[in-house]
Every structure is written in C-alpha cells, then in structure tokens.
Structure I
Amino acid sequence: MGSQAILGSYPSPPGSMLQSLKADIYPLRDPGAADLIDGALGDGSQFHRTFGYYAHGVGPETARAPAGWQERLVKREIAPRVGGGEPAIAWCLEPHDLVLAKCVAARQRDWAYAREALNANLVDLQTLLARAAALPVSEQIQARIKENLRAIGRELA
C-alpha cells in the first residue's frame, strides 16, 4: 500500500522512489493478520534487525486512494524460494492510485515521490488529475492536490 507498491508495476523504478525502510502490507484475505505482520516483521523485530527493513501491517482504511482502487490493484507473482512451494501473490496499488494516496498524505517526501513518478513517466498527469476528484478527502484538499500536481507538471515541462 505504501511507496514500495510501485514495485508491483515497475520492477526497476528510479532509486529515489525506493528509499523507504518499510513496506506497508495489507493482508487481503485476513485483515486481522496485520498485527501478526507487525509482530513478526515489524519495526524492531528480529527480521528488521537482520535485514535492515521492516513490514508494517495495515488495513484497507490505510489507502487514502481514489474510489475504485481495489478494482485496479496490480497482481504481482513472486517466485518461491529454491525448494519452496507455491509462489506468493502480491496485490499492489496501481501507480496512479499510489501517487494520489501519497499526495493525500502531503508530506514533502510524498510530493517528491509524485514528482519523480511523473518525471520518470510512470504516471500520467491527466489521469492523476481526473482521479483526484475521487479521493476520499474534501473538495478543498482535492483542489490543492490538483494544483500541486499541475505545478509539478509545469515544472517538468
């Protein structure tokens, strides 16, 4: 659900989009398992200490993405480890929905993320502007997001 969801659509995005030490994970089939994810793979866990990054279990309310985001999820199949069983399936936010969810958070790093996604042509400005009207925020915040995206578009043009 978070910034690393870009890997579902683009296996090699710009490095600046991969700076996070955490992956937000929503267990689609068992939302209650979010707590288990935090316990086993979360901040400060043995996994975190071993690998230097961690997972954060989240629920569907975490995605402040445009209406319909669930229907646009991108399926990513992850091959099993050598000698392992079934491949894992990850459902990642579609890039436009991901960028808009970051814009709702509106932190400086979120706007930098949006700028980088636009600059690398991973998302289309017109699609972002159209979907912004379906964000679960006030019209005032939608208007601010659209204006900021237009400003980034002008800057990159």
Structure II
Amino acid sequence: MLVSFGIIFWILKKFAWKPILTMLKAREDSITEALSAAEKAKKEMEALQTNNEKLLAEARNQRDIMLKEAREIKEQIIGEAKGAAQKEADKLIKSARENIQSEKNAAIAEMKNQVASLSIEIAEKILKEELSSSEKQKTLVKTLLNDVNLN
C-alpha cells in the first residue's frame, strides 16, 4: 500500500502537480484581477455618483435661476399689461367724459333754443292778446318811443 501510494504520489508530482499548481495560480490571479476590477469599478461608480450629484446640484441651480427669471419676466409682463390697461381705461374715461360734456352742451343748447322758441310763442300770444285793439297798440308804441328816446 505504501508503494502504491508512493507511485501515485510520484505520478501526481511528475504529471499533475505542476498543472494543478499552475491552474490554482491562474485561478488565484483571475480572482485577484476580478477583485481589482471590482475595486476599480467601485471607485469609478463612486466618482460617477459624485459627478452625478454635482451635475444634479448644478441642474437644480440652473432650474432655480430659470424659474426666478421666469417669475421676473411674468411680473414684468403683468406690470406692463396693467400699465397699458390703466392707460387704455384712462383714455376711455376721458373720451366718455368728453362725450358726456359735448352731449350735455348740446342738450343745454337745445333746451335754450326750445325755451327761446316757447318764450317767443308766449310773447306773441301775450302781445296779440294785449294789442288786439288799436288803442292798446298806440299806447305801446308811445311807451316804446319814450323808452328809446330816454336811452
């Protein structure tokens, strides 16, 4: 048994030991290499994550700046629109006041004309009534002539 173990050991040492050790060394190297690659990938992932956080922070800052600018533009546009609306309202009010004043003046002139017409008609009727006789007419003419001479 000892001889058979020795022969098997020698055969293994001669033919199998080096390939097994080479294979184990290759396996150890591939594991070490895989661990190095994993460590490198981990560092790259950390760097990418840091870079992504920086990019995200920068994007948030840009978004905030854009929102602030948009609010300012919105407020400016609203202010301009309010100013234009106020000017237009003032213009319409002024125009309406002018129209009202001109219509008022026209109504007053029309009323004066009507009052004058009515006064003339009333005066005609009164004069016709007063001057219906020739004696009344002569008295009125004398009175008017005396008034004219005095002036």
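Structure notes:
- Distance in nm of label points 7 Å out along Cα→Cβ at positions 14 and 38 derived as 3.3 - corresponding label from I, II: I
- Highest-scoring label, criterion being mean count of other Cβ atoms within 10 Å over residues 54-61, among I, II: I
- Highest-scoring label, criterion being distance in nm of label points 7 Å out along Cα→Cβ at positions 94 and 126, among I, II: II
- Here helix-only ellipticity at 222 nm (-39500 (n - 2.57) for each DSSP H run of 4 or more, over all residues; to 500) was derived from just one of the structures I, II, and that gives -12000; the source is I.
- Comparison of I, II - label where FRET efficiency 1/(1 + (r/R0)^6) of positions 6 and 46 (r between Cβ atoms, R0 = 41 Å, to 0.05) is highest: I
- Here mean count of other Cβ atoms within 10 Å over residues 102-109 was derived from just one of the structures I, II, and that gives 10.0; the source is II.
- Structures I, II, by Rg/Rh (Cα atoms, Kirkwood Rh), for residues 30-69 alone: label with the highest value: II
- Test item: Rg and Dmax of the Cα atoms in Å calculated as 16.3, 53, pick one of I, II: I
- Taking mean count of other Cβ atoms within 10 Å over residues 62-69 as the measure, the highest value among I, II is held by I.
- Origin of the value 1.8, where distance in nm of label points 7 Å out along Cα→Cβ at positions 22 and 78 was derived from one of I, II: I
Each value in this text was obtained by applying a stated rule to the coordinates, not by laboratory testing. None of these values were measured; they are calculated from a predicted model. Cβ atoms are built from the backbone, for glycine too; each structure is taken alone.
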